[in-house]
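A short reminder: the numbers here are calculations on the coordinates, not readings from a lab. Because the structure is predicted, anything quoted here is derived from the model rather than measured. Cβ atoms are built from the backbone, for glycine too; each structure is taken alone.
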Structure I
Amino acid sequence: MSVERETQKPARASGRWRRGLTWETFGVPLAVLAVCLLFGLLAPQFFQLQNIANIGRQTAALALVAWGMTMIIINAGIDLSPGAVVALVSVIAATVLKEFGPAAGVLAGVTVGLGCGLLNGVLISKLRMPPFIATLGVMSAARGAALTYTGGVPVFGLRSDWFAWLGAGSVLGLPVIVVVALLGFALTYSILRFTKLGVYTYAIGGNETAARWAGIPVDRYKILIYSYAGLLTGIAGVLLAARVNSGQPLLGTSMELQAIAAVCIGGTSLFGGRGSLAGTFFGVLLTGVLNNGLNLLGVSSFIQQIVIGATILIAVLLSLWRQR
């Protein structure tokens, strides 16, 4: 019996070791490293500090949207509205800034993002609309509102050094927009890891019926999840408006697709109940590196859309394979 127990120990240790080598902890970081090395060989300027800072600036707003999208997908939901909401946030923030100053503009933009997230949550939880349909409707309404509000013309003339600093400034050598994205990561990670909202996010996504029977107020927490995602989207919209120093009614086009791709690449299950923010972090990084590297190589933006679409399909196939 003692010999049998001794032979079982290495097997159990080996099983734990294999379970530790998940796609999130091993596959995505390795893919990011491989892509970086490839672009470094094809484009020597890829590893220059200025280009690395550009990657951070280009992906920070997407990262904020992806943090919220991670919680939504773990909750077995989906959100198609972030790109359009970012555009609406940018034009509202720019218009209010011109009239009442930068602080009021930032507050107005973030409030619009929070309101859109709250609307998504209410439509899904209280009116029992499918998340795809509810967020598709909010996406169309938000984009139409942004175009109607501005007449399709960007809002220029934002004479505020502080607002421009949000998009182009730096803190301790890091771009401000990157610092905000990292703070958003820390906050979202803490919510998922240490709070009741995080526990219920996984529970509802794993089995909503069981969560209701367990006494979890599912509707309330769904509204909180979508509202929090809307808050992060509002912050992303304000930062993008600061980065381009204007309000753009066409800003954020296809951002929701890139966010979903990053979340799926990071290993979060589209069926809900499973996923990690660390995986999304590397998914965002891989998406940003791909876009930046293809730009350096002069690849057409149309081809880049094909690459993003193919990435989404591959990520979904991997998710289905892991689920089985």
Structure II
Amino acid sequence: MSRVHRAIGFLASLLLCMHASAASAALKLCNRTSYVLYAATAVAAGTDVVTQGWTRIVPGTCQIALREPLRASAYYVYARTSLAHSGASRAWNGPQPFCVKDAGFALRAPLAASRCPADDTFDLPFAAVNTHRKPSWTMTFDETPAFASMSDAAAAGLKRLLRDQGARIGALNAKPDKASDIALIAFRKRLRMSATASDADLFYALETEALKTTAPAGYSVCNDTANPIWIAMGQKSANKWVSRGWWKIAAGGCARAIAEALSADKIYLLAQKPGGAPIVSGPAKFCVTGIEFEIEGRGNCAGRGLTEAGFAETSTKGLAGFAAHVGERGLVAAPRSYVGTPK
């Protein structure tokens, strides 16, 4: 029987269905979509709010986000699709902004805070969750139209990750098809995966490989080093040169510096270790400062009380999305997309 076997067609947006759970006291998040999701939670605790993330949920599975009786006055959730997926990112959200980080985090801040307290934090719009005062609650993320079952979502999820890496797969559904089976066999062979590897291992391997080749819409930077890095970027926008910084990216994390589809032929990147030692730099000169900045123009930096720094060029001509990977020795060339047929 095919591993990639039944469900729906192309998907547009994420919806959230909620229902009470008879399981032990906790907030459980279930993923009935074809995307790998990352979720963050926020809990009102007196005059403060505690946010934490990211809970990774692969298609067709559930994860415990909060392992405690749900007794707080309010709960909130934000979820986004993995950067491994091509195309525009998708999110389930609401109107309430709370602070998060790109990598794993646990933060406490006043509910009435007007801005995030640290330079490596930023706010995202969370949605309120009505737990109906029950000690346990299960939330199921769905797509439109919805999958009939969790197993259907898992099957379509495998197809999506294979297509994200270049496999020529048609409809993203759970119906058996030869192209998906061939691509999956080839993927297992290329990574020398055991025939008895679990579904969890398979999803992890597929997502990891897709992160190396997929460029979601916009400009993302991934930190492939063992330590945090700081990045700044420069570009020509509306006939003006602009440089922006700094984004702090944790080891193994990714940050999306530009969210919309790219229109520039080139984006310029500067990456530094904490303390200022450059990892990625180049001959293109832009103005920077030692704190968060957005600077128009790239000339006369010293005369404007700014510092001049060299940025590396990344070619984005004709691309809607680009993901720059920073390694210990600089920019890491992404491998070519893998389509693959077994040999």
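When relative contact order in percent (Cα under 8 Å, 6 or more apart) is computed for each of I, II, the one that comes out at 19 is II. Taking mean count of other Cβ atoms within 10 Å over residues 71-78 from the coordinates of each of I, II, which one would give 17.5? Checking each candidate, the match is II. Computed over structures I, II, mean count of other Cβ atoms within 10 Å over residues 87-94 reaches its largest value in I. Calculating Cα Rg over 2.2 N^0.38 Å, for residues 103-262 alone for structures I, II picks out II as the one with the greatest value.
Suppose you compute helix-only ellipticity at 222 nm (-39500 (n - 2.57) for each DSSP H run of 4 or more, over all residues; to 500) for every structure in I, II: which one lands on -4000? Before the final figure, lay out the partial values.
Working: I: -26000; II: -4000.
Only one of I, II returns -4000 for helix-only ellipticity at 222 nm (-39500 (n - 2.57) for each DSSP H run of 4 or more, over all residues; to 500), namely II.
So if we calculate distance in nm of label points 7 Å out along Cα→Cβ at positions 63 and 207 for every structure here (I, II), which label has the highest result? Show your work: numbers first, answer last.
Values: I: 3.7; II: 0.5.
Ranking I, II on distance in nm of label points 7 Å out along Cα→Cβ at positions 63 and 207, first place is I.
Which structure, out of I, II, was FRET efficiency 1/(1 + (r/R0)^6) of positions 47 and 287 (r between Cβ atoms, R0 = 41 Å, to 0.05) derived from, given a value of 1.00? Label of the originating structure: I.
To test your reading of the models, identify which of I, II gives 20.9, 81 for Rg and Dmax of the Cα atoms in Å when calculated. Traced to structure I. Among candidates I, II, the computation of distance in nm of label points 7 Å out along Cα→Cβ at positions 111 and 167 that gave 4.7 used structure II.
Name the one structure among I, II that distance in nm of label points 7 Å out along Cα→Cβ at positions 183 and 295 of 4.4 was derived from. It would help to have the intermediate numbers written out before the result.
On the way: I: 2.4; II: 4.4.
Going label by label, the one that fits is II.
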